[in-house]
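The next part holds the structures, each set out as structure tokens.
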Structure P
Amino acid sequence: MERPWHGRCHRCGAQTIVHTMSRFNTDLLCDDCNNKERSHPQYRQACEAEERAVRGGNYNFSGVGKAADL
């Protein structure tokens, strides 16, 4: 279930005005957490799964789940 944006990163809790959605789930991330996520070894697979879902018409893709070591 999506959580609303209240100016805090869903992953680390940092206050921020800029955010992006995780590729692993629907967390809204600050730049620091997004950069950490991008270095995850399964990041490419998460991006490919999202792309397949969108190309298949699923515009509400919930992701592949939270990676354990993020």
Structure Q
Amino acid sequence: MAKTKELKLKELRALPVEEAKEKLAALQQQLAKERATLASGVRPENPGKIRSIRKAIARLHTIITERIRTGKKS
């Protein structure tokens, strides 16, 4: 399995809103896949991966909400 790169706050803030929404959807899909793997009884390769994905999703939600409230698109 390929190693996932941790998402940095600066990188996330540099994304336009549309790309941030796409990234958010991809992360949510990845989280669902990881949770399904865990629910099937398979021991996770990286136990902290679910937590890091959840944090990245929360960061993206915050950034998107901030931009919508301030009216910025990029």
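Among candidates P, Q, the computation of distance in nm of label points 7 Å out along Cα→Cβ at positions 16 and 32 that gave 2.6 used structure Q.
Of structures P, Q, which gives 19.6 when mean count of other Cβ atoms within 10 Å over residues 24-31 is computed from the coordinates? The read-out comes from structure P.
Ranked on mean count of other Cβ atoms within 10 Å over residues 40-47, which label among P, Q comes first with the largest value? That would be structure P. Name the one structure among P, Q that helix-only ellipticity at 222 nm (-39500 (n - 2.57) for each DSSP H run of 4 or more, over all residues; to 500) of -9000 was derived from. Source structure: P.
Here relative contact order in percent (Cα under 8 Å, 6 or more apart) has been calculated and equals 28, so which of P, Q was it run on? Derived from P, not from the others.
Any read-out appearing in this document is the output of simple, stated calculations on the displayed coordinates, not a laboratory observation. Note that the structure is predicted; figures quoted are calculated from it, not measured. Cβ atoms are built from the backbone, for glycine too; each structure is taken alone.
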